[in-house]
Structure P
Amino acid sequence: MRVSPYGNRRLDVLGVETSVSEISPLPQQWRRRMAGRDPEEDGRASTPLELLFDLTFVVAVALAAAELHHALAEDDAAHAVAGYAAVFFGIWWAWVNFTWFASAYDTDDVPYRILTLVQMGGVLVLAAGIPAAFDRFDFTTVVIGYVIMRLALVTQWLRAAREHPEGRSGTLRYAAGVTAVQLAWIGRLWLPGLAGWIGFAALVAAELGVPAWAEFAGRSTSWHPGHITERYGLFTIIVLGEVISAIAIAVQSALAAGSAAGPGLLTAAAGGLLLVFALWWSYFKHSATSQIRQSLPWTFVWALGHYLVFSAVAAVGAGLQVVVDTLTHADRVGSVFAAFTVAIPVAIFLIVLGLLNTRMSDQPTASGPILLTAVLVLAAAAATRIVTLPLSIVVMVVLVTLLLAYHLAAAHRTA
């Protein structure tokens with residue numbers, strides 16, 4: 001069992017079981033000094049508060065994927081992708097910033113927990129605004145929820161600046177940069193049409209620039225490599241869980257509408273489950289813990305590249321719902337379009353994860369098989385009129401499984 005630096009037993013989600021009473025400790029002190037955590041700390045695991053925080057993002061991710069499904073079902077791919085990319089960025093970036101701050105400055109005292117609760121409330125406000133953001137690109141509620149989360153985190157950064165003088169140059173840059181960008185997000189709400197989207201792109205760049213400015217110009221925060229990789233792994237599991245939920249909801253809706261559970265529907269549902277399992281295995285086939293501290297610039301690439309990993313996985317769930325709806329004639333889209341709603345996010349996942357893992361692992365570069373598999377997955381979608389939609393999903397599963405087997409065999413040979 002892993003033990004926290006405060007003497008409370010923690011939950012190791014990836015392999016250790018514990019009781020509910022052990023994972024819900026009260027703070028031993030009302031308030032602790034917020035000093036930088038030891039980046040070499042042994043047994044650093046995700047805390048119960050972090051796990052609860054993640055659960056609030058389940059709501060936001062599920063709503064974003066559901067709205068993507070509805071927009072795709074209306075055969076409006078451009079609208080769907082634009083709305084999904086914008087909304088998912090807000091969800092993902094708020095989670096990323098909390099995660100990296102907690103890795104460096106988690107005190108788990110009463111003020112820290114209360115400010116985390118405020119951020120959780122912001123997540124739910126953001127989630128409530130997702131339908132309006134998709135339907136008419138009205139981001140007012142989304143921005144309100146996002147700003148609540150970000151300004152609560154600014155309070156944490158200011159506390160760290162006051163109580164951890166050694167890291168003040170970096171923490172004050174975070175606080176100032178995040179505050180300025182939030183004011184700009186509020187101002188962007190009054191920009192119409194194209195100007196609004198240009199402003200959105202500029203503010204995304206500004207958000208991504210704040211950590212680079214703070215980490216490189218100030219003192220780097222003392223985040224923990226093992227803790228970070230575990231946190232990213234847990235969020236991957238959350239998003240994969242949303243895909244499984246999406247499959248179940250789609251099948252249940254089809255049966256409730258009177259559609260028979262025929263071979264095509266069962267094949268697509270089983271194929272979707274196998275695809276989730278293959279994607280899970282692909283992500284967790286090795287850990288990047290030992291590599292992400294070696295190069296701070298590449299660590300940024302690894303961390304930011306997960307936007308495409310997470311969003312692609314959630315999009316797979318939306319695509320599988322489109323597939324089920326198409327098989328039961330509940331959508332207006334064709335079978336080829338439905339197949340591509342699964343194939344495109346799968347291809348993105350394979351390529352991005354492959355590039356990140358190639359740089360992070362000591363294994364020989366395997367970009368050729370990854371790119372070939374991605375191309376063949378897209379080709380399977382294009383051939384849907386010939387092989388039928390359920391069989392197209394099965395072919396995608398087989399291709400991803402063969403790529404996984406190739407990587408496992410390569411790892412075995414070099415072991």
Structure Q
Amino acid sequence: MRKFLLLTMLSVLVLPACNKADAASLCEALASDKTYQKDGSYKKLIEGKDGWIFRTKTDFDGNFKVNSALRDRFTRMKQAFKAKDMDLVVALIPTRGMMHHTQVDYTQFKADATIASYNKLVAELKDIGIGVGAVDNFKAGQDFFYKRDHHWQAAGAKILAQKVAESVKQLESYKSIEKKKFITEQEGTVTQKGTFTEFANKVCGSDIQHETVPSYKTFAEDAGGEGDLFGDQKSADIVLIGTSNSSQVASKANFDGFLKEYIGADVKNLAVSGGGVDTAMLDWLSSADYKAHKPKIVIWEIPVYQNFKGGPFYRQAIPATYGDCGSDALSTAEADVANNRFEFPSLFEGKNIAAKNHYLYLKFDDFKGRKFRLTTHYTDGSRSPFDFRRSKFFSPDGIFFVEFEQNNDKILKSLEGLMPKDSKGKVTARICAYPQN
């Protein structure tokens with residue numbers, strides 16, 4: 001019989017013995033703009049205290065303001081989830097600068113103002129009616145992120161998992177979810193090859209060491225005391241949509257495991273590494289899995305330094321949540337993709353359909369790409385282009401959703417698409433109406 005031990009997170013990183021390399025100063029080349037011409041993801045790397053390395057591009061972002069446009073997008077996304085009997089809970093990952101501001105002297109960064117902006121974002125989302133799991137303790141000295149990598153380590157994932165669980169347990173839908181006991185235990189240590197470490201070593205020719213931290217795994221405890229590592233993934237009523245921070249391979253942080261333990265229920269991890277905050281969500285919403293089984297709770301992990309505000313994402317995610325309207329479509333048509341184009345000149349003929357409160361469903365039978373342009377023409381002679389740009393980590397299935405411009409009552413006239421080279425096959429279009437509250 002397997003014995004499980006409830007372990008608390010270690011508060012101190014287990015580091016390699018090469019402390020001299022950890023503390024070595026970064027080379028002058030890392031201060032030069034030329035060093036970053038082929039990689040703009042850092043802007044610049046700067047040295048902190050005690051072996052810390054920060055990137056100026058995102059570690060010190062500080063404005064997370066929710067304007068009226070973003071508030072509308074979040075509100076309508078929450079409504080879409082509710083229409084499908086799903087609750088949305090956002091897991092807000094703070095920046096490395098916020099959590100470890102005492103480890104760096106960077107005069108352009110205002111820690112207090114940044115933390116206040118983060119807290120305001122949390123309050124705004126809660127006011128909209130979205131569940132939020134957020135950090136509320138920014139004291140110095142706690143482990144959260146790796147010293148030389150952009151991911152969080154298990155200590156940080158555990159902190160946020162506890163906060164997310166608190167929010168989940170407040171939901172009415174949580175009461176009807178099958179409960180299961182999960183236990184987390186440490187299984188040795190793991191080495192994280194830090195992205196900043198590798199970049200600095202390459203540029204400087206240095207030998208800064210990677211970090212070694214405790215490794216954790218979470219198991220489901222059954223009546224016989226034996227462990228089940230994965231739980232019942234097929235029918236999980238809670239799904240995790242996230243970035244590489246939610247991926248065990250990328251972050252080694254066991255975020256989904258801690259969520260299972262603190263929520264007391266199975267969680268299906270659908271995170272996508274390298275895809276930003278949008279890829280995992282769009283991938284899942286257009287999948288057969290989503291069509292076949294709607295979970296009761298969706299946990300959306302968002303690092304606040306990533307672009308979670310962009311209009312194009314919500315214009316796709318909101319209609320995808322409602323899905324294909326099928327036989328309820330206001331209009332349906334099929335077209336051939338020829339010479340890298342397709343057109344629907346008569347899709348709206350005699351329909352008098354306005355852009356507002358409507359969206360488009362597209363299904364290609366032979367297109368597995370990720371980029372193309374759709375142009376909507378209106379009866380007043382104006383037109384509106386929309387570029388579909390999916391990450392290389394998106395799993396293409398030929399299905400796309402997009403809502404028409406929701407801020408006007410222009411009458412739709414026609415649609416045309418500009419496709420990548422050598423595109424072919426047929427495309428089906430359906431015009432769907434949003435349900436009216």
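Using the calculated result 6.1 for distance in nm of label points 7 Å out along Cα→Cβ at positions 38 and 350, pick out the matching structure from P, Q. Source structure for this number: Q.
Determine which structure produced the value -7000 for helix-only ellipticity at 222 nm (-39500 (n - 2.57) for each DSSP H run of 4 or more, over all residues; to 500), calculated from the coordinates; the candidates are P, Q.
Values: P: -26000; Q: -7000.
Comparing all candidates, it corresponds to Q.
Sorting P, Q by mean count of other Cβ atoms within 10 Å over residues 166-173 from high to low puts P first, with the largest value.
When Cα Rg over 2.2 N^0.38 Å is calculated for each of the structures P, Q, which structure yields the highest value?
Working: P: 1.01; Q: 1.07.
Sorting by Cα Rg over 2.2 N^0.38 Å in descending order puts Q first.
Compare mean count of other Cβ atoms within 10 Å over residues 310-317 across structures P, Q and report the one with the greatest value. Display every interim value, and only then the final one.
Details: P: 26.6; Q: 18.0.
Ranking P, Q on mean count of other Cβ atoms within 10 Å over residues 310-317, first place is P.
Computed from the coordinates by the stated procedures, all read-outs in this text should not be read as laboratory data. Here the structure is a predicted model, which means the values were calculated and not measured. Cβ atoms are built from the backbone, for glycine too; each structure is taken alone.
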